[in-house]
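Multiple structures follow.
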Structure I
Amino acid sequence: MSDDPLARIERRYERERKARLEAEAIAERVTAELYASVQELGRLHAQEHHLVERLREVERLKSDFLAVVSHELRTPVTVIKGMTSTLLRTFAAEDAPLTDELEVIARHTARLEHLIEDILDFSSFEAGAMLVEPETCPLSDLINEVLSSFEDDGVVLSAPSDLLVSADRRRTQQVVQQLLDNAYRHGAPPVSIRVYRQPSRAAVSVEDSGNGVPTDRTDRLYSRFAQVDPAPTRRSGGLGLGLPLAKSFVEAQGGRLWYEPGAKGARFVFTLPLIDTPMEGTHSAAS
């Protein structure tokens, strides 16, 4: 016996109605879930924005605090430095033990002065107020000026005198000084400085004779306030600002600074824009 056509139509209609109701229920559930997800994303975005603003505020307060403290410390340190220098001149030939003690004070005052300058430079950089004033200068002369006041022996310089660079003299000398300090604090003498030509760039490498930087710590070299040596075993002081500042100084002048393993120890290389105006002669010196 065949089905009644009307009954078949009714059954098909009922199946379609149920399928439509199920589809509407699914669509309603998915819509509700999407709406909840959008609401949650909005909440998370607002929370993230609030955290970012708080972090910016904390960074600003930190920079302001460092700048104020550094400025306040600079005056008494300058006074101590001046008075120590005067006492050294007065008693240098009369009281050897006192002279030795005064020289210790002078060394530590110079170190404190260097730390204060690092903090002030860092604050200026963070505030976007760090200025560079490039000028044309022979790179070998610029480095020799640093070596003339460098206290440690065992620095060998190899530099052609025909390399003119566009550089901020003071900032670039700070970079060289920092790399030398770094070589003596974390490496070992002798330290070699090599200046050479690259396409449109002059390159300076500073290499020590120590053990180099462990491969698992190279990613921390340019992190602010980070120390490559763990705190319990650290041999030297410092705020961990020297290399980040050096990198910032170089990049602000259109150059690059990077680390690479040296033949014996650690080697840092930085580049500066080259002014292709040849000069006569080659200079090689040791301090």
Structure II
Amino acid sequence: MILTLKDPSGAVEKRFSCRSYRPESLTGADRKSLLNSLTALNHHPSPLPVKAKSVPSIQLYPPDSQNPDLSALRFFKNASSFLYAPVPHETGIEITYGYQMEMAVLRATEIGIASCWLGYFNSARLSFLVPPGRFIPSLVVLGYPRQHKTVREQVIRRVIRAEDRHGWDRLFFTGDFSSPLPFDPDHPLKTPLSFVRKSPSSGNTQPWRLLISRDLGEVHFYKKAANRAYELKKLHHIDLGIALCHFHLGTLFAGLQGRWIRSLTRGSAPPSNLEYIMTWQKISRMV
């Protein structure tokens, strides 16, 4: 489901991965607003054509302000809450997870709550939150950002080059993968493509590659594994779900109508290091 955001472009632009927070819990008003958004998000099916049929039911921890166990967030200074969703072991669930959870992240951003995706955590410390037969693919840490970043956070952001994004000609292609797309301020898909470039990813690896049909009617999403550890843990699949969410928001913001499909006709064969994920197909308006 696409939540109604007041300013999708603003939320995408303002979101950043925050690792140090002010020592205060979420206010009652912010908690209520976020919970209302999660309720709406959890009661609608994902539009993505993946084999997983389950919709991640995103939860806020702690459910109230009483004695939360935040030991799993020990590397996040003063973090007060986190989002999570126990999901079944279904094929493609990580993609859906990334898509749905990023919607919650952007809604939190609009409310004024900072966040950070967390793929590595001590799952044993969260076993009390996970029913049998389910697992938590990742967490989203929440809180109010400190005015000044800690030294540790500055070092992390410098190491992963958190502010850097690959150029259009490295991420996007037209017709086939031998035709990289240079930045074009007048491109009909400029908004959704720009939203994708702002997507967060594991270690800022940006593992998505987009192949745009020459008639602009289809955009095929591929995954390029950039880190073996992330790939084994399927964090890159979560990354792709996040990118799909950003692209979908960008199309709606630009007034473009489309749907997600699994396409059998994607043009020339991709390089062997790319894995096809899914396709956004434009829907022409009836005249």
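What follows draws every value from the coordinates through simple rules; no lab data is involved. Predicted model only: the values in this text are computed from it and were never measured. Cβ atoms are built from the backbone, for glycine too; each structure is taken alone.
Can you say which of I, II returns 5.8 when distance in nm of label points 7 Å out along Cα→Cβ at positions 41 and 169 is computed?
Computed on structure I.
Of the structures labelled I, II, one was used to calculate mean count of other Cβ atoms within 10 Å over residues 105-112, giving 14.8. Name it.
Source structure: I.
Work out which structure the value 17.2 belongs to, where mean count of other Cβ atoms within 10 Å over residues 9-16 was derived from one of I, II.
Comparing all candidates, it corresponds to II.
To test your reading of the models, identify which of I, II gives 1, 5, 12, 17, 19, 17, 13, 8, 4, 2, 1, 0 for P(r) over Cα pairs in 5 Å bins from 0, in percent when calculated. Working shown, then result.
Working: I: 1, 5, 8, 11, 12, 12, 10, 8, 6, 4, 3, 2, 2, 2, 2, 2, 2, 2, 2, 1, 1, 1, 0, 0, 0, 0, 0; II: 1, 5, 12, 17, 19, 17, 13, 8, 4, 2, 1, 0.
Considering all the candidates, the number was obtained from II.
One of I, II was used to compute Rg and Dmax of the Cα atoms in Å, for residues 33-80 alone, and the result was 20.7, 69. Which label is that? Don't jump to the answer; show the numbers that get you there.
Values: I: 20.7, 69; II: 14.6, 40.
The value was obtained from structure I.
Work out the source of -9000 here, i.e. which of I, II gives that when helix-only ellipticity at 222 nm (-39500 (n - 2.57) for each DSSP H run of 4 or more, over all residues; to 500) is computed.
Values: I: -20000; II: -9000.
Structure II accounts for this read-out.
Given a computed value of 21 for relative contact order in percent (Cα under 8 Å, 6 or more apart), which structure among I, II does it belong to?
II
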